Structure P
Amino acid sequence: MTIHYIIQTIFVAVGLLSLLASLFNWEWFFTAQNTRFIVNNVGRKRARLFYAALGCLMMATGIFFFIALKNGTL
């Protein structure tokens, strides 16, 4: 069961990082090699929206599975 909590924590942490980067427009995040593809194709504004939505989705997924495992529904 411990591995589930570790994975859920990683999901929430990465989602929070993505959301904060999009809110504060962190230069180092949007010039990184992995994000340059999205930024070059759709522009900086839409990339920020994409990463904000992705961050919210990842945090929601981590929280959903935490609650579902606590309640025993999974």
Structure Q
Amino acid sequence: MSTDLETGLPSIRQIQNLIRDEKEVEMKLLTNDLLTGKIRWQDQNCICMVDHYDQPTVIWRQAIAYMKPKP
């Protein structure tokens, strides 16, 4: 099994664009928690989001219901 991030996948590229552009996103988890902040990094298993207080949260990809850029 490869441990590299598959940068050819559209979802990976979209998240990379959100990181590069420092866009704020809304992320809903399968637990119904709603997180808002900026994505700092991603790997094959997790995404790190930083909130308005500069508090980082690492989220397992499998826990995400959806993610969308804030208008």
Relative contact order in percent (Cα under 8 Å, 6 or more apart) - structure with the largest value, from P, Q: P
helix-only ellipticity at 222 nm (-39500 (n - 2.57) for each DSSP H run of 4 or more, over all residues; to 500) derived as -29000 - corresponding label from P, Q: P
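If mean count of other Cβ atoms within 10 Å over residues 11-18 is computed to be 17.4, which of P, Q is the source?
Details: P: 17.4; Q: 14.1.
Here the read-out was taken from P.
Name the one structure among P, Q that percent of Cα pairs over 21 Å apart of 18 was derived from.
On the way: P: 35; Q: 18.
This figure was derived from Q.
For which of P, Q does distance in nm of label points 7 Å out along Cα→Cβ at positions 35 and 59, calculated from the coordinates, equal 1.5?
P
Computed from the coordinates by the stated procedures, all read-outs in this text should not be read as laboratory data. From a predicted model like this one, the values you see are computed outputs, not experimental measurements. Cβ atoms are built from the backbone, for glycine too; each structure is taken alone.
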